[in-house]
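A.B. asks: Listed below are the structures to be examined.
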Structure I
Amino acid sequence: MAEAFEGQGPAWSADNLSRLYSHVEPGFIRVDADEVTYPAHVILRYRLERALIEGDMEAADIPTAWNEALQRILGITPPSDREGCLQDIHWYDGAWGYFPTYTLGAMMAAQIFDAARTAEPDILPSIARGNFQPLLNWLRKNVHGYASKFETPELLEKATGRPLDAETFKTHLKSRYLGRPL
């Protein structure tokens with residue numbers, strides 16, 4: 001990266017870039033969240049949407065429920081609704097039930113990458129050299145080649161050999177953020 005972006009000094013060292021890349025810190029804004037706390041934002045939205053749809057909560061209760069839940073989940077309370085329940089356009093744009101797809105996508109990506117690197121041991125060393133071709137080849141054969149022939153669950157199972165599995169995502173997070181090997 002230092003070479004590609006003409007960076008100089010200790011800020012561009014591999015150790016510093018790795019530390020920055022794997023930093024976890026609770027924040028108010030979902031789109032700025034790290035990979036570990038991002039699912040917590042999604043879970044919060046899903047729970048509130050569900051309560052609204054089921055009639056267990058009124059729209060006027062969203063700000064208080066949001067603040068209490070974010071405090072409970074991440075230990076922080078937003079200073080305003082702008083950094084809290086009003087930060088996304090989804091609800092007032094009518095996109096209800098959409099948030100879980102973000103975390104489902106991250107889970108599927110982790111599972112697909114796990115299957116790819118297991119099937120092709122050269123993928124990680126190639127990526128380390130800046131060569132993504134082995135990964136792209138695997139994806140073309142096992143994912144892209146099916147185009148729209150299968151629904152997502154069936155495609156995931158064909159590509160990885162198993163249905164969606166939260167354990168793969170947990171293992172991915174532990175490896176990246178706790179330094180536990182895959």
Structure II
Amino acid sequence: MNPVKVLYAGDSEVVLNRYLVGVDVIEQSYFNDNGRWFREAMAGESSVEVRHITPHGVAEEFPASLDDLRAYDVVIFSDVGYNSMIFYPGLTPPYEYPLGPDRVGMVREFVEGGGGFIMVGGYLSFAGLNGIARWGGTEVETLLPVNIARHDDRIEATQGLRFSITRPDHPIVAGIP
């Protein structure tokens with residue numbers, strides 16, 4: 001049995017901290033790899049093969065053709081914004097047109113051709129923090145069973161959140177108490 005091939009884009013960032021101590025400024029940066037949790041969970045699954053592309057790697061590493069994208073069975077976007085998908089490396093004047101392929105349209109074509117697609121929440125998924133994820137109105141929105149807001153759509157519940165399952169027969173939640 002061939003493994004399910006997953007192209008997983010997102011879930012990392014470079015964090016910059018600036019400390020003002022009197023008249024001195026100290027800067028610190030580090031790479032925060034939140035994608036490791038999914039990669040590590042899938043590492044023991046022989047039925048799944050994952051290729052992870054960090055958000056800052058999307059411009060150069062995300063497939064540039066539909067044929068290349070079809071090497072995968074499923075595409076996952078998790079905490080990666082629209083701008084990461086549409087900008088290309090070296091975008092400085094003088095520009096040469098076209099700038100590159102329409103990767104967002106490619107994802108739609110991939111799904112229409114039978115490929116799987118998952119968008120997982122995060123500060124740069126759906127509308128995102130302060131609305132900067134910008135997936136609303138894109139071809140990716142047409143793939144999802146939701147309408148994406150054009151503003152910050154998050155609900156932060158630091159105190160915890162109680163919810164009830166209103167459709168216990170739905171396949172996504174079937175069997176969850």
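Laboratory data are not the source of any read-out in this text; all were calculated from the coordinates shown. Just so it is clear, the structure is predicted and the values come from calculations on it, not from any experiment. Cβ atoms are built from the backbone, for glycine too; each structure is taken alone.
A.B. asks: Out of I, II, which one gives -4000 for helix-only ellipticity at 222 nm (-39500 (n - 2.57) for each DSSP H run of 4 or more, over all residues; to 500) as computed from the coordinates?
C.D. replies: Structure II accounts for this read-out.
A.B. asks: If mean projected area of the Cα convex hull in nm², for residues 63-126 alone is computed to be 4.9, which of I, II is the source?
C.D. replies: Answer for the origin of the read-out: II.
A.B. asks: Still on this structure, I have one more. Work out the source of 61, 49, 37 here, i.e. which of I, II gives that when Cα extents along the principal axes in Å is computed.
C.D. replies: Derived from the structure labelled II.
A.B. asks: Which of the displayed structures (I, II) returns the greatest value of distance in nm of label points 7 Å out along Cα→Cβ at positions 23 and 119 on calculation? Please report the intermediate quantities before stating the final value.
C.D. replies: Details: I: 3.7; II: 5.0.
That would be structure II.
A.B. asks: A follow-up question, please. When mean count of other Cβ atoms within 10 Å over residues 55-62 is computed for each of I, II, which one produces 17.2?
C.D. replies: II
A.B. asks: Thinking only about mean count of other Cβ atoms within 10 Å over residues 7-14, which of I, II has the largest value? Numbers along the way, then the final one.
C.D. replies: On the way: I: 10.1; II: 21.2.
Structure II comes out on top.
A.B. asks: Given 3.6 as the derived value for distance in nm of label points 7 Å out along Cα→Cβ at positions 15 and 31, which of the supplied structures I, II does it correspond to?
C.D. replies: I
A.B. asks: Looking at structures I, II, which one was distance in nm of label points 7 Å out along Cα→Cβ at positions 39 and 151 calculated from, given that it came out as 3.8?
C.D. replies: II
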